[in-house]
Structure formats: C-alpha cells, structure tokens
Structure 1
Amino acid sequence: MKARPSAFCAALVFVIVIMIGALLAGWIAPYSPQEEVRRDSYHPPTKIHFVDSRGHFSFRPFVYATHAEYDDNLRRVYSEDQSHKYYLRFLIPRLVTVEEPGRIYLLGTDSRGRDLFTRILFGARLSLSMAVLGALLAGFAGLVMGSLSGYFGGNVDAVLMRVAEFFIMIPGFYLLLALRGVLPPSLDTKQVYALIVVILALIGWGSVARVIRGLVYSIREKDFVRAAKVLGRGDAEILVRHIFPHTFSYLAIVISVSIPGFILGESALSVLGLGIQDPDVSWGNLLTESLAVAHLRMHPWIVAPAILIIVTSLCFNRLGDAFNYRSQS
C-alpha cells in the first residue's frame with residue numbers, strides 16, 4: 001500500500017511536537033507536576049474567554065475564578081465567578097500562565113487537584129524515553145546477534161537462534177510481568193526506569209535478530225563481501241563497514257513500529273503497580289484513575305492520557321509504514 005504523504009507528514013509533526021513538549025515540559029507546563037490544589041479536585045478543563053459577561057471583547061484571553069458546589073449526588077459542580085477576570089500571560093516566566101489567584105487547567109485536574117496537562121507533558125519524558133531507549137537497545141542487540149549468527153553460521157548460528165526463539169516463543173506481555181515481578185518492589189524510580197528499558201529490550205530483540213540473520217546470510221555471499229575477504233579484511237571490519245549499513249533501513253522500520261508496543265508495555269506495568277509510581281509521573285500511572293467507569297462517566301477528561309497514548313502509537317506506526325514503503329520503492 002502506498003504511503004500517503006499527508007498522513008506521514010501529520011504523524012511526523014505530531015511526534016516532533018510531543019517530543020519537544022517532553023523536552024521543554026518545565027517551560028511549557030504552567031505548573032509543577034506535583035503541585036496539588038485540593039479544592040480543585042476533578043476540575044474540568046478551564047474555559048478561556050475573549051468576551052466577558054457584559055459582551056465586551058478583549059484581545060487578551062482571560063479566565064474566571066471558579067468555585068465548587070455539591071449537587072444532589074454529592075458530585076462536585078464548578079461554576080465561574082464572573083466578577084473578576086484573570087488574564088493569561090505568555091512567555092513570562094513560562095509559555096502560558098495566568099494572573100494570580102486565577103488558575104488555568106487546559107485538560108482539567110485529577111483527584112488531587114493536579115494539572116493534567118502538566119502531568120502529561122512530564123509523563124512523556126519517562127514514557128517516550130523508555131520506549132525509544134528500549135527499542136534502540138532491542139534493535140542494537142538484534143543487529144549484533146543476528147549479524148553474528150548469519151555471518152558465521154554453524155554452531156554460533158544454532159546457539160544464538162535458539163536463544164532468540166526462546167524469547168520469541170514466550171508472549172511478550174507475560175514475560176514483561178514475570179521479569180518485573182521477580183524483582184523487589186522497593187526499587188527507586190531510576191532503578192525502575194533502567195529495569196523497564198532492559199526488560200523491553202529483552203522481549204524485543206529476538207524477532208529483530210531472526211530477520212537480521214536472514215539479511216546477513218544473504219549479504220555475506222555478495223561479491224563485495226568476498227572481495228573484502230580476499231583483500232584480507234577482518235571479520236569485524238567486514239561486519240561494520242560492509243554488512244551493517246545494509247540492515248539500517250530495516251532497523252529504522254522495526255524501531256518505529258516497536259515503540260508503540262513498548263509504550264503500552266510501560267503503561268501496563270505502571271497501571272499494575274510494577275512500573276513508575278507517584279510522586280513521579282508517566283503516562284502509565286496517569287491511567288490509574290481512568291480504570292473506574294464511575295470516574296470516566298463523571299470526569300471524562302481524565303481519559304486524555306489514554307487518547308494521547310493511542311494517537312502517539314498510531315503516529316509511530318504510520319512512520320514505520322512510510323519507512324517500509326520508501327525502502328521497497
């Protein structure tokens with residue numbers, strides 16, 4: 001199927017924007033990810049106004065203060081106090097802030113009054129970096145193991161491929177749970193971060209190695225490889241200079257399409273309490289509150305992290321499809 005340039009461009013722009021947002025989260029986000037305002041628990045997304053209650057237009061966007069009341073079902077209902085306007089401020093000291101004591105919640109808040117937009121941006125740092133690093137590590141391990149297997153053959157091929165098949169044979173999600181579950185739960189965030197990256201790489205390298213092995217097995221019979229051997233080049237030099245470059249197009253594809261699976265793997269671990277936990281934030285632990293149907297019905301904005309995970313996964317898959325089409329054309 002021919003890749004649509006518009007879809008590829010849209011996916012690429014979205015991925016770039018979300019990565020820039022993660023890198024610059026400290027400047028873009030209006031608040032700290034741990035800042036709590038308990039009186040604003042489950043506050044809906046803030047309405048931004050250009051026209052006040054009297055019908056007067058303002059070029060400067062503004063918000064109103066809100067206060068909560070309880071309805072007959074003891075549910076918080078927020079209403080605007082239109083007696084005073086709080087204007088938005090741009091670039092000073094962050095991208096978007098609001099005059100005190102006004103508050104702006106672009107995507108609403110969670111049960112503890114923490115700004116969901118802020119937490120999504122900071123969560124992207126951990127979730128995306130873990131997925132990208134895991135995919136890169138899996139690709140590198142698959143490249144090395146598959147190249148050695150395909151180039152040398154014989155016993156090296158038999159041993160490495162049996163190990164790869166072992167990891168391929170076990171369902172990835174259950175292997176992910178098993179590897180994480182056998183380790184102590186008292187690890188700090190840095191240790192959990194490194195552990196998840198390694199686990200994601202372990203469940204992904206086997207399938208990469210199998211394909212790389214087939215590619216290298218074919219490439220090693222090419223005339224330029226034979227010529228390099230005749231000229232006395234060592235095996236390491238032949239692999240690095242003559243064989244590895246011919247596998248990079250496949251690696252770009254497999255890394256792109258494996259990132260969504262790694263994002264979902266990290267999210268699943270965090271939701272189950274085996275990944276990143278409070279007070280640190282990732283897209284996975286942001287999904288915890290959205291597991292209850294009652295919360296989703298009363299506070300639908302808390303599903304925003306799940307929507308972002310889906311869209312991000314689709315965009316990476318689209319990039320992988322585009323790379324695949326370009327490599328075949």
Structure 2
Amino acid sequence: MLRWLMVACTCSAVALANELAAAADVYPAKLVKIVVPFAAGGSTDLLTRSVAQQLNEAWKRPVVVENRAGGGGIVGSEYVVKSPPDGYVLLLGTNTTHAAAATLYAKLPYDLRRDFAPITEIASIPLILSVHPSIPVKSVKELVGLAKAQPGQLNFGGGTGAAAHMAMALFESMAKIDMVHVPYKGSGPAMIDLLGGHLSLGFDAVMTTLPYAQTGKLRMLAVSSLKRSAVAPQVPTMAESGYPGYEAILWFGLFAPAGTPADIVKKINEETGRSVATPRMRELLASQGLEIVASSPAEFTARVDREIVKWRKVILDAGIKLE
C-alpha cells in the first residue's frame with residue numbers, strides 16, 4: 001500500500017509539472033489581471049495602466065488593472081497571494097508595500113519573501129527634498145546646521161510609513177538630527193501645508209515638487225536618488241550633499257504569487273521590459289519623472305531583499321509603527 005501511494009504521488013507530481021509546463025507554453029491564454037493595492041490615480045496607477053495597455057497589444061489578450069485599496073496595500077497584496085500561481089493575477093508593488101511594510105506592521109497576513117515571486121522592477125521615481133522659502137537655508141549642509149541648532153523645531157509632513165516619511169527618517173538618521181513628523185493621510189494635504197508655511201520641509205515626488213519650485217513657492221535642496229534626475233538636473237543628490245550612499249526612491253515592480261512557473265515569470269518579465277522600452281512609453285514615463293529600470297527576476301529579488309533589511313533598521317531606529 002505504501003509503495004502504491006508513493007507511486008501515485010510521484011505520478012501526480014509529474015502530471016502537475018507537465019501541466020504547468022504546458023501552461024507556460026500557451027501563456028497567456030486568457031485575461032490577465034494586474035492588481036494595484038491603492039486607489040485609482042497617481043503615479044502607481046498611471047504606470048500600471050500604461051504597462052497593461054502595452055501588454056494587451058503585445059499578447060492580443062485582455063490585460064486589465066484592478067484597484068484593491070486598503071490597509072496601506074495589504075488588502076490588494078493579500079488578494080494576489082491567495083490567487084492561483086498561474087500568472088493570471090499579478091501585483092504592482094512598491095517599496096512601501098514590499099520593503100517598509102515588513103517592519104511597519106506587527107503582523108502581515110503573508111510573508112513578503114516567501115509568498116511572492118518578484119518579476120521585474122519596472123521603474124522608479126526620485127523624491128525631492130525641499131523647504132518653504134521662509135526657512136533660511138539653500139543647501140542640505142545649511143539645513144543640517146539649522147536642525148542641529150534648533151533640535152525638534154523643524155517639522156515635516158506625510159503619511160506615517162509612506163515613502164516621504166521613510167526618506168526623511170533615513171536623512172535624520174544619517175545626519176544625526178531631530179525633526180518633528182506631522183502625520184497626514186497623504187502627500188497632497190502635506191504639500192498644501194508646506195506651501196502655506198505650516199510645515200518647514202518635506203520630500204515629495206520630483207514632478208510634484210518641480211512646478212512649485214519653478215514659481216518660487218518651494219526651494220529644492222537635493223534629490224533622493226543615487227544620480228541626478230533627468231527632469232531636474234540642477235538639483236544635487238543627497239550623496240553629493242554630504243551623505244554618500246543615501247537613496248530613498250519610490251520603485252514600482254511586478255509580483256506574482258509564489259509558485260508561479262519560472263517560464264511564465266520569464267515571459268512576463270521579457271514582455272514588460274519590451275513594453276517600457278518603446279519610444280511612446282519612454283516619453284510618457286519621462287514626462288512623469290519616472291526612470292525605467294526593467295530588471296531581471298533575480299535582480300529584482302535581490303533589490304527587495306536589500307530594501308527589507310535597509311528599511312527595517314531605519315524604522316526600528318526611528319520607532320515608527322503602524323497597526
């Protein structure tokens with residue numbers, strides 16, 4: 001009986017492997033859904049819908065975007081984790097959902113490393129550190145000097161645990177300064193108060209900050225990426241401003257449920273890379289301040305692992321918590 005069960009299990013495993021291999025050969029054979037774990041609108045939604053349209057045209061199969069907001073990205077992420085690992089339900093994740101969340105939340109309904117198959121980091125967008133014109137500084141060095149002279153007096157806003165908050169927490173840690181975080185429900189309300197002078201400074205996406213800086217309503221000090229932004233080349237990096245290795249960008253990537261066949265992951269990766277390389281997509285993404293990455297699954301997996309470790313230390317040192 002035992003031998004019969006072993007043979008039966010082996011046959012089932014072989015049959016499943018053959019079935020998955022066959023599925024990879026014909027993928028995609030039906031509608032593909034990309035879940036955005038945030039409300040419609042904004043950079044995440046724009047990027048996802050643009051990529052979905054390109055994949056739709058390439059595969060001649062419907063590729064749709066579904067917004068499943070809630071819980072800071074947890075609701076949509078959990079939905080994808082519980083979907084069949086066949087490549088037909090994907091997740092558009094960010095460093096907020098797939099790096100900071102690992103430490104921000106005491107308990108997640110999934111394991112970020114174990115339960116997802118990273119496919120590709122599609123693109124990234126740098127943040128700009130800017131101050132209200134009333135703050136008498138014109139460089140990061142001067143800002144740090146002011147913060148050290150007036151500990152706990154300068155304030156910044158943003159969603160707790162959001163990209164802007166994480167960027168500032170990293171800056172505070174590296175510069176050894178103490179500023180006050182004012183919680184907001186999103187970056188929009190925080191920007192309004194920064195423009196009104198109710199906040200001293202803040203990080204926000206380059207394309208959000210640039211128009212206000214051009215009209216003198218904000219003063220840009222540094223960009224959060226390792227290299228200067230193509231849309232604001234006059235702004236130095238944080239590394240150039242005295243903090244080597246500083247990086248706090250917002251990245252966007254595709255994930256599948258763990259167990260998705262490697263051949264399917266490879267197909268999605270390659271076609272996504274081709275889609276963002278078209279002149280139309282390059283122009284569109286550049287207009288939003290997005291920089292194309294199109295990494296391999298292995299490169300993206302390594303990126304996620306590094307980010308989880310990096311932001312764990314920043315979050316724990318700053319004492320940031322979300323329920």
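For which of 1, 2 does distance in nm of label points 7 Å out along Cα→Cβ at positions 66 and 210, calculated from the coordinates, equal 3.5? Derived from the structure labelled 2. Given a value of 7.3 for distance in nm of label points 7 Å out along Cα→Cβ at positions 98 and 226, calculated from one of 1, 2, which structure does it belong to? This figure was derived from 1. Comparing structures 1, 2 by FRET efficiency 1/(1 + (r/R0)^6) of positions 170 and 314 (r between Cβ atoms, R0 = 30 Å, to 0.05), which one has the largest value? Checked 1, 2; max of FRET efficiency 1/(1 + (r/R0)^6) of positions 170 and 314 (r between Cβ atoms, R0 = 30 Å, to 0.05) sits with 2. Taking distance in nm of label points 7 Å out along Cα→Cβ at positions 58 and 258 as the criterion, the highest value among 1, 2 goes to 1.
Among 1, 2, considering only relative contact order in percent (Cα under 8 Å, 6 or more apart), which has the greatest calculated value? Once relative contact order in percent (Cα under 8 Å, 6 or more apart) is tallied for 1, 2, the winner is 2.
Can you spot which of 1, 2 the value -19000 was calculated from, given it is helix-only ellipticity at 222 nm (-39500 (n - 2.57) for each DSSP H run of 4 or more, over all residues; to 500)? Of the structures listed, the value fits 1.
One of 1, 2 was used to compute log10 I(q)/I(0) by the Debye sum over Cα atoms at q = 0.10, 0.12, 0.14 Å⁻¹, and the result was -0.60, -0.82, -1.07. Which label is that? It must be structure 2, since only it matches.
No value in this document is a laboratory result; all are computed from the given coordinates. Every value quoted in this text rests on a predicted model; they were computed, and no experiment measured them. Cβ atoms are built from the backbone, for glycine too; each structure is taken alone.
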